[in-house]
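Okay, got some structures for you below.
Any read-out appearing in this document is the output of simple, stated calculations on the displayed coordinates, not a laboratory observation. A quick note: this is a predicted structure, and the numbers were derived from the prediction, not measured. Cβ atoms are built from the backbone, for glycine too; each structure is taken alone.
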Structure I
Amino acid sequence: MIRIAVCDNETDARAYLSELVRKQYAECEITEYYSGEEYLAGEGGFDLVFLEMKLQTPGDGMKLAVEIRNRECEKQPLIVFVTAYEKYVYDAFDVGAFQYLLKPVNERRFALVLKRAIEQILSGMRRPKQSLVIQYAGASKAICLDNIYYAESQGHKVILHLKDEKLEYYAKIGALEKELCGQFFRIHKGYLVNLAFVDGYSKTAVTLTNGEKLLISRYKYTEFVKEYLAYVENGNRTD
């Protein structure tokens, strides 16, 4: 069951968006919120959030989106901004928004956006994770997990260290850690390492196959060794 939140301070607008969702996709659970405070006081765990950019005052929707992205321990939803103010549209991508809709909402465009969002959500639910989908430069970008050496936390962003480049995007490493569990291990508050590229380790550092050495927390060492050896025994290591 896909969980969807509709956040808008106008009752009629919330009802309309909820109705459009049910017309296009019945197998979902919809929860309506009139403010950011009400959303943050709820249980969370949504797959998709339709978020009015204004809410109570201009910018409230963006503030809520930032709060959502800052919640490391919570599943990160796709965010679709809904706004009557076109000047706010480009701000949406600063928080990794999936898409935006201008009011009055066109039913046909809404259906297309919802269809794409549902497909992405279901794809992540059904298939073993082989790639990471991020919002980068205003578009969705799929990155093969076997191309990622490690992820580095830097403020409100994550830097992906790939084989041929680095990509920086808006995310929290705690949420990424949960999403990539199994093949990746968080050796330090600032580093999430792909176990497939671990070449060696000591009690102070992990050496990757590309020669880089990353600091390992002494509190993580024992658990890391256990996870890494289990990973190797399962025949997953990349040589």
Structure II
Amino acid sequence: MARKKTAVKLEDIAEAAIACFSELGLRRTQMADVAKAAGVSAGTLYLYVSSKEALLHLAILKVCARPLADLALPLADPGIAATAETFAARVKEVRHWPSFDAAAAPGARVDMDVLRNIGRELYDMLHDARRAIWLVDRCAKEVPAFERLHALDLRARHRDQLAGIAVKFAGSSDAPAPGQTLAARLAIETVAWAAMHRLRETATNEIAGLSEHDARETAASSFAVILAAAAGKAGPDAPGT
């Protein structure tokens, strides 16, 4: 008698795949690892996915909030381009950064309140999308399509635009200097650590008593100060402080 496929088991396999790929990456993750994490046999796993590449696609579908119930099983590998496009489409859906977009517009006024609001919105985006980001970031060095999307189209583009906002905060129309571009990257990483990476800390390194509200506000304030410093306007006399 054929073993029965169930929606619950598919969800378990997707969650196990997310955990394994996020920790081990694509090359080091084995089908046996995911089967063990999902509590199924290797034979059962192949009833749901046809290959490791199909398993990665399943994981991406899950972290990108795509429905799994109507998938044809065993899931075939659609190709890495289709898997990357699923992630790219989800990025467009969840991107909610109105303060950033407004500040980047020609003639927009930028002060400390604007910078803090940009930091808050970045925090919210990264916090909500953290599982997808962890997964894609871990596999990016092994998957060129992920590397182009995550490292170049997302990180580099936003970093450079944010450096331009820092220059605008300084009241200048010059192109960002390398130090200002570095500061923009540091500001993004500061928020990313507070919004995402601190949640993966061991109990030994946890910050006891830190609320989500305090993490968000502290990260947003630090983000603004880093950019203000890059613009040469940090300190008590900075606009909007």
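Once mean count of other Cβ atoms within 10 Å over residues 115-122 is calculated for every structure in I, II, which label goes with the largest value?
Working: I: 16.0; II: 23.8.
Across I, II, mean count of other Cβ atoms within 10 Å over residues 115-122 peaks for II.
Can you tell which of I, II yields -9000 when helix-only ellipticity at 222 nm (-39500 (n - 2.57) for each DSSP H run of 4 or more, over all residues; to 500) is derived from it?
Numbers: I: -9000; II: -20000.
Value -9000 for helix-only ellipticity at 222 nm (-39500 (n - 2.57) for each DSSP H run of 4 or more, over all residues; to 500) corresponds to I out of I, II.
Quick one: relative contact order in percent (Cα under 8 Å, 6 or more apart) came out at 12 when computed from one of I, II, so which one is it?
I
Looking at structures I, II, which one was distance in nm of label points 7 Å out along Cα→Cβ at positions 123 and 187 calculated from, given that it came out as 1.5? Attributed to the structure labelled II.
Of the structures labelled I, II, one was used to calculate percent of Cα pairs over 24 Å apart, giving 49. Name it. Kindly include the intermediate steps, with their values, before the conclusion.
Numbers: I: 49; II: 53.
Source structure for this number: I.
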